[in-house]
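I've put the structures underneath this note.
Each value in this text was obtained by applying a stated rule to the coordinates, not by laboratory testing. Model, not experiment: these values are computed from the prediction. Cβ atoms are built from the backbone, for glycine too; each structure is taken alone.
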Structure P
Amino acid sequence: MLSYSYQIFQRGGIIMKYNLKKYLSLMTAIFLVLLLLPIRVWASTPISILYTNDVHCGLEGYSKLAAYRQSLTDAGISTVLVDAGDHVQGELIGTMDQGESIIDIMNQMNYDYAVPGNHEFDYKVPQFLSLMNRATFKYLSANFKHADGTDIMDAYAIKEIDGHKIGFVGICTPESYTKSTPVYFQDASGNYVYTFSEDTFYATIQAAVDAAKAAGAEAIVAIGHTGMDGSTEEWTTKAIIENTNGIDAYIDGHSHEVSAGPDYTHMENGVLQHYSFFNKDGKQVFYTQTGTKLKNFGELKIKFTPTVQVTSVMHSVADLTDKDSTIEALITNARQREIAFSGTEIGTSEVKLFAKDDDGTWLVRHQETNLGDYNADAYLWRTGADIALMNAGGVRTNVNVGTVTKKDLISVNPWMNQVGVIEATGQTILDALEHGARFYPNNNGGYLQVAGLTYEINTKVTTSPVVEDSKGSFLSVDPTKPRRVQNVLVCGEPIDPNRTYRVAGTFYILQYSGDGMSMFKNCPVVSGDYPPDAEVLIEYMTQKLNGVISAEAYGNKDGNGRIKVVDENRFVEVERVEPTHSAPGYIKYVCEIDGTEKYEELAKLEYRFLEGENGEWAGTDDVLKFRIDGDETDLQNVLVDGVLLTRGTQYTVRHGSTIIELTPSYLQTLSVGSHTMTVVYTNGSVSTTFSVRRAVVGSGRTVATSDNSRVQMWSIACMIALMSLLVSAYYRIKKA
């Protein structure tokens, strides 16, 4: 028992003493009071940030998300709900009222923050600004501004939860210029009046992060619609993280990929690869994205210990059962309005038409598909153009086997983009195809599906030669680099770069430079008097296909072979050495893609007769002339029937290649019939046959001597036979 006094300090000679027992009692009381105060508890329950991205009017998951959020609230867990863009577009319900129904549902869900994705601008900027005012949640973007640099919305927001301040920074992709429609961001004169700060991209984002920290944020969560696979490299989330610091977690969108975190996960050659992203200070930044169509939603859990600790859970909507009845009623009402608008059955499909694979990954953005063919075929049929082009980003969803309604085809092309025809040169079309293939094999909304035309993409060309401006629009094709697109055929014939073709498509790419297709913007318009895109798809099915999408026409998931991918060298001739009679020649080729060289040997030239081959001598005083393509100085010998001839008497030689003339005096010594002459050079020989025949009777010419000898011999033989007969007859008479 402690009852003694303890001296704790002394001042001015006065000694102050405290009873230790009283001191301890006082400390205990103070401690108990502190326990009752609302102080930060570092080992608290994590704060849950629920997040969605690229919902694209996939309403059905919202009611389950709302129910799950309520369950966290009931458990005493604080929540924040955010969206990383592309929510108001993608299906008919979005098109019908230009996103208002989606905003109303998100308001009822009590979203806290959202970032505009590129498709938030598809109904034009004024409509997006109207939706932003309609929203009860706050849109954030550090980099979407007026062209003069003034803000359109807040760059960041700070939310205080459980005594901690979390900063949320919004980031939009500069691809919005081309992944929406460039003219939407311009005035009537074509000047850009809005900017995505692409020239100061990283610095603008860093400034927002720094401002949020200066305002007291203890953790920074970026909500970005920037993406990875298929995104412009310098605007990818990876590039943003590597060129900034201060971001603790990055909720991503745009590329429709699923990554639970902390790493970016990507399927490569059937193997799931993991990539960690580090900021410019070398610190790993937590990365996550939920995919698309609200098949999943994420739950980012932040805990202060006191350092920021981040984990996450990816929730599959299909695995959840509870639904919020209020949200479910809103969804049901929206779908009923869709059906009333477009539920009419228009036919059947014998096959599934693919925009996405069965696992939800894009197909149409990096390869030909039967739905891409269907779209392009519809445009070609309706317009009667030479070719049709369909940007893959305009093909939004699959068409399933069975009954097809208007809604099904409107959901494929939900844009209501005007279909039209322009005139473009073959070279302009080649540039468009090259621009569309610039990101291959990555997904790209500008990848072109075609009709009336076929082309190849050569993957041996690993770097695209396309030159773009700072906003991602086409400028040119670098003439010093090989093109990826080759063997382009229009109706089976090689495309003529100088010829003018009629090109069908939507004005999104043919007039408004959508997906960066600015090469078409000055092409003359032949006609724009056609229905919008979805109506053309409907007319094609009902009028051309008589209501049946057949397996015969569209049964191949990978299309009808209009786009082929090859991996081959493309050689060009750079040197040629012609062969001679003395030596072979060669052709040197160099692959314009990777510099590989190859040689083709040209065989040494064979001697050949230029004149007199298979000639005939008729017993005249004329020579029998032969001309051979050899140099007379290389001539060695001339043989007839293997017998060496004497130059000067039996034949003569003249210049002019090699001219050999067999003399009449020699020819007269040859028998009637066929003979073989062989001409021998220092480096080869050549042979031909010629014939000798009798002279015409009465011509006054002397026949060949060998013929006279034969006549004389036959005459003598006949005389001997006749004398033998006479002698035999004489002896028979005498005996008689």
Structure Q
Amino acid sequence: MSKLATPIAATLLLFLSYAPAAEPLHLENATLVLSFDAASAALTAVENKLTGETYHVSADECAAEAVEFAVDFAKLKATAVNLAGDTLTAHYESEAMNARVAWWLCSSHRFAEKRLTLTARRDCGLKKVVLSRPTFSIPGLQLVCYRYPQFGRQPGQEPISTFFGRTAKGGFFTGVQMPFDASSLIDRELTLAYAPSLKVKAGETLVCEPVYLGVYRRRAADDSPPAHPPIRSPHGQPQPATAEVIPLPSESEAMVTMTSAILGPPRHDLVPMACGWHCEMEHDTYVDEKAVEAEMRSLDFLAECGIDWLSDSHPWGGETQKMNSLGPGDKYVPGDLVLKFLDHARRQDIKVVMWPTMNHTHPWSSKGAAFRSDKPEWLMTPKTLEGKPDIIKGRAGKANCFANRPFFDWLWRINEDGLATGYYTSWAMDGSFFGDGGWFTTIIPVDCTSDRHDHLLGDSNYACQRALDRLIAGVRRNSPGMYIFMCRPPMDLGVWSLRNVDACFTLLESGTPPSNLAAGDEIRKWSRVRVHHHFFPHYLDQPLLFQSRYIDDKRPFQWSGKQLDYILLSALSSSPNQLYYLPTKTGVPDQDKAEIRKWLGWGRKNVAYLKVRKDLPDWPGPGKVDGSAHMVGNRGLVFLFNSGQTALSGEFALTAESIGLEGNGTWSITQEHPAPGRTQTARAGQTVRWEVPAQSAVVLNIQPVAN
């Protein structure tokens, strides 16, 4: 064979292996059709049945880049393509790495997911994985990149990217289910990718992060001016609308419907939790019985308010020196003073959160240290400190690298020791991968320089995220009923860090204003940010109420019992999870404790409605009524809020689009609060207008009228 014939033959074989079949393969449900090349399993078209549009796709190609080699799609030989039910799978081989692609489309979903799995055929350092490079085409298509969460970040530094393809009728959305991915949109060229930066052994299989691809239909609200632009400032000020890509209401709704399906429904009922750290409770080690007895009185106070969950006020029960000295074979068992506190919590039927730490025994105390002083090779040292916040600089070399399997396995066992005591029905995490206490400025890509850990030199970012996901998943697997609640890093990394999680600390973390009217408006605003801008299912948000108080707080005490119903209903309408900052040692009037207890009892009675939510169009603000609807089938609740000085009317329609109401017929609308008894009837499709008194919250009960 001539020298020219060899490359021609190779090219011919490659062409034949990817020759398109006469009939493409399809995944299809009532809203979406995905079409694939039968030979290569590459995506070729997306049909949006909601709009009747078809988006043609080319270059749905995967690739991998390692330190030692690169594998692009042309080097992957398809060895098997199989379509079975709602799943399409394809297997590929190459000299350095094999791949498996799986697409699945559930019958009830308006989105599909794609998962790439790689198996290394030799040891390598895997730097980057391209999950797809799709090019979408249809006349009039506009492609935009929306990055979030924006809180405390400059444009381009946000952790998550979602790409919206917009047409006059609707569009599609796609992205990678992880923060700090490596996806990009340059002109019309979309790349969905991430940087694992992992050491991979020969024969080891890496299950890559999933891609999502969904469709939506535009609705009338998309043509209105943005209700509220994204918030970057930690002080809560929005950016000018012209400075941001903002998701359309139909896009936000489609994204939240998808994240709700992927992350799953609520596992618990109403969870009103007190945050011990901000409730005048001990941050340090209990010094004696007297200190514990003071904490027990705080538990009594919470029980009198009807609060039956408590986030511990100090990590590891405050036993920092014990954690500093734990060795390779030591078990973690809470000490006698901690057990006395936990026993009293049991007597008061208060469920206590176990608060462990990731990589430092007490990141908020000078007494804390890295775990396992006998293992200096487990320490984390940033590649550079230039440009990093001072709290990261101060912790450099004094915390463990979380992306280190031997350390992870030891820490996992210590966590299991704590949970095995049976005292904890909840588990939480807070801090930063750098070992500091965490702030929005420190939740940035991690860059450990050790060559003895799971990651490649100078990039431990994905490996740390994966380790935390694994830790959370392990708690969920071993304790399915555990209430898992996350602070940092997930609260800043965004929705894809919340798998297996029940609640996430809100962004309004330093307490609410003294005025309960202003506080209620802030609670509802930030919860809308979480849902409409960050795509959280509303039941994963954990709105907080009242002002922060430390155990030795010298600030003037500013408790107000006015409009307690307003702030409490703001939180209850936002989520079935709430976090309370209360002066458990200073105290509040008995009538205020009774008011809190009354509304929490009401929330428990109506929790089925609080687990669903559909916001009315207006955001909280002066001169207008905002609110939310909570419908289960053909009945439910509507909340209306007016913090202004004069009475105003709120309105909604008895439709699925307006409030999520199902069915036809006639409904009664009855005011439950503030002055119960007012009733009117209306038919399906009609608009209801309801006067809301000044500085008030109104609760309406909507029930079908029997024929």
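Numerical summary
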quantity: Parent structure of the calculated result 28, 19, 16, given that semi-axes √(5λ) of the Cα gyration tensor in Å, for residues 397-564 alone is the read-out and P, Q the choices; calculated: P
quantity: Per distance in nm of label points 7 Å out along Cα→Cβ at positions 293 and 661, the highest-valued of structures P, Q; calculated: P
quantity: Volume of the Cα convex hull per residue in Å³ derived as 176 - corresponding label from P, Q; calculated: Q
quantity: Parent structure of the calculated result 21.4, given that Kirkwood radius over Cα pairs in Å, for residues 261-532 alone is the read-out and P, Q the choices; calculated: P
